[in-house]
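Following this line, the structures themselves.
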Structure 1
Amino acid sequence: MQSPDALTDLFRAHGRKITAQRQCIFRALEDDVTHPSAERVHEKVRSEMPNVSLKTVYQTLNDLAELGEIAVLDLGTGAARFDPNVETSHHHLVCHSCGKVRDLTAEITGLRVPLRAAQGFSVTSAEVVFRGRCDQCRESQHE
């Protein structure tokens, strides 16, 4: 994802309104590797701007996704998650205890859909989700 200033320019270039709330959302997403839900972004933004609505957060996240700046992920954690890392191809690790999501940069060779199973699809990419328990959940289980 681009810097908050670059996102501001991008929104302007696409005729989208620039507001203080949107700029705050851009800042909240910058360098966020947690793949936050809209609710988590909302919590973070409210610490700086208490009156920002969840609707504004959702709209801004959807606009960012439409512009290709973030990816919307449905990883089975109960809420859509937003991934600002759209520059590099990667997979995801998901903790089935706490819902933590992290990027996994690993080349998975030989992954393909057999022609007979493709059901007429021309597959151009694949995303793999690895599920397990994160280090913190594993440690707390032993306490």
Structure 2
Amino acid sequence: MVHFGCLNWCADELFVSRAGEAAEGVLGAIPFTPTTVEVEGQEGPRAFLEAQGQTLEEASLHFSQGWAAMDVMAEAIRRTLDAGLELTGPNIRATLETFEDYETGGLLAPVSFSPEDHRANRALKIYQVENGIWVAASDLIDLRAME
């Protein structure tokens, strides 16, 4: 058997709906938790969408991806202001560089920045399509642990 694999821009709900039965068994290396896998961090985006008559599942993995990215940015802005600093790009960057294992409730792996490393995280899970939905096929794979 040959397994087909793809990254998060391919490993999403659109891929499953377009591929149909051919999607079964496909592996996805996804740094963001699919909407079909429940995590605490989905509570905020789910409530936001439900207030607008939408569902997280309809909005897709990429909505969750954007939510997680903005969660990190909003936290950096909050911390910058709480420190009494002017809200500027350099100050937000400096604040981000203090993040160590910032949690997004499981939307993505803990986020860390430093002045030398702006990659945010180097971790993901492998997911697999089973019965038409993405399910976890691995634990978190963190490349920092391999350095």
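All of the numbers you see were taken from the coordinates with simple rules; none came from a lab. Not measured: the values here are computed from a predicted model. Cβ atoms are built from the backbone, for glycine too; each structure is taken alone.
Tabulated data
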item: Identity of the structure behind 63 (criterion: percent of Cα pairs over 15 Å apart, for residues 52-115 alone, calculated), options 1, 2; result: 1
item: Structure responsible for 16.5, with Kirkwood radius over Cα pairs in Å calculated and labels 1, 2 on offer; result: 2
item: Structure from which 3.2 was derived, distance in nm of label points 7 Å out along Cα→Cβ at positions 12 and 124, options 1, 2; result: 1
item: Relative contact order in percent (Cα under 8 Å, 6 or more apart) from the coordinates reads 27; which among 1, 2; result: 2
item: For Rg/Rh (Cα atoms, Kirkwood Rh), for residues 44-83 alone computed as 1.02, the structure of 1, 2 it came from; result: 1
